[in-house]
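Trainee: Okay, got some structures for you below.
Here, each number is a calculation from the coordinates, and none is a lab measurement. Because the structure is a prediction, the values reported are computed rather than measured. Cβ atoms are built from the backbone, for glycine too; each structure is taken alone.
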Structure 1
Amino acid sequence: MRRSHRTRIRRGFKEGCAKVVASREKLASQLEQLGFEIVPLAANFVFAKHPAHDAATLAAALRTKEILVCHFKLPRIDQHLRISIGTPDECDALVAALSGIVA
């Protein structure tokens, strides 16, 4: 593999990572504005809970709007949602849907 090709691949990877980090930070901030508590992570998802709303109920309400998030029925994390970082439009749709649900 030529050096210039490897350099382009690395640059593309770094740019992609930077976009995911920026999207995650924006989504976390928007969720906090809705009252969610965010677990600090360096991943391609947000782990969040809302102190006034049951996580399973939130996941089910989002599912009716065709928005899928992960809810685990496990001790210590049963009130959290694992929300993958999607496209900006997908994240906006999630925040809009949650705004109506938790209001």
Structure 2
Amino acid sequence: MERLQLMIGKLMLIGAIISATITLIGAVIFLIQHGNEPASFHLFNPNNSHVKNYFSARGLIEIGLYTLVLTQVVRVAFTGWLFVKQGDKWFIGFSLFIFLVLIYSLFA
């Protein structure tokens, strides 16, 4: 069991590092391009995404955040798979429920 916990821990660490790296690169590019512009917080509209190019600064930030969320989805799926191998029906159901909630929250 300790070996499995180490594997899940490594998965979380790698996912967080990849996510942070992508987001940091996007943030640095964004600040280089738009760092001198005044911030206008009164115009914020969270439902209005202008990211059309995922290799732009905003696109990289968004990909980094998606990677962070995807890390959690993969962790829950991996944990559920481990419970399937162990035959623990209670935790299989619990992991499946959490997985479905995560997937629903991504697309709803």
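Trainee: For distance in nm of label points 7 Å out along Cα→Cβ at positions 58 and 74, the calculated result is 2.7, so let me know which of 1, 2 that is.
Mentor: Label of the originating structure: 2.
Trainee: Something else now. Thinking only about FRET efficiency 1/(1 + (r/R0)^6) of positions 26 and 82 (r between Cβ atoms, R0 = 30 Å, to 0.05), which of 1, 2 has the largest value?
Mentor: 1
Trainee: Also, I was wondering about something else. I have 0.55 for FRET efficiency 1/(1 + (r/R0)^6) of positions 18 and 66 (r between Cβ atoms, R0 = 30 Å, to 0.05), calculated from one of the structures 1, 2. Which structure is it?
Mentor: Matching structure: 1.
Trainee: Rank structures 1, 2 by relative contact order in percent (Cα under 8 Å, 6 or more apart) and report only the one at the top, that is, the highest. Before the final figure, lay out each step's value.
Mentor: Details: 1: 24; 2: 31.
Between 1, 2, the highest calculated value is found for 2.
Trainee: Comparing 1, 2, where is Rg/Rh (Cα atoms, Kirkwood Rh) highest?
Mentor: When Rg/Rh (Cα atoms, Kirkwood Rh) is computed for each of 1, 2, structure 2 gives the biggest number.
Trainee: Further question on the same structure: Taking 1.00 as the value of FRET efficiency 1/(1 + (r/R0)^6) of positions 42 and 90 (r between Cβ atoms, R0 = 41 Å, to 0.05) derived from one of the structures shown (1, 2), identify that structure. Provide the component values of the computation, followed by the final result.
Mentor: Numbers: 1: 1.00; 2: 0.25.
It was calculated from structure 1.
Trainee: In addition: Figure out for me which of the structures 1, 2 the number -27000 belongs to, where helix-only ellipticity at 222 nm (-39500 (n - 2.57) for each DSSP H run of 4 or more, over all residues; to 500) was derived from the coordinates.
Mentor: Checking each candidate, the match is 2.
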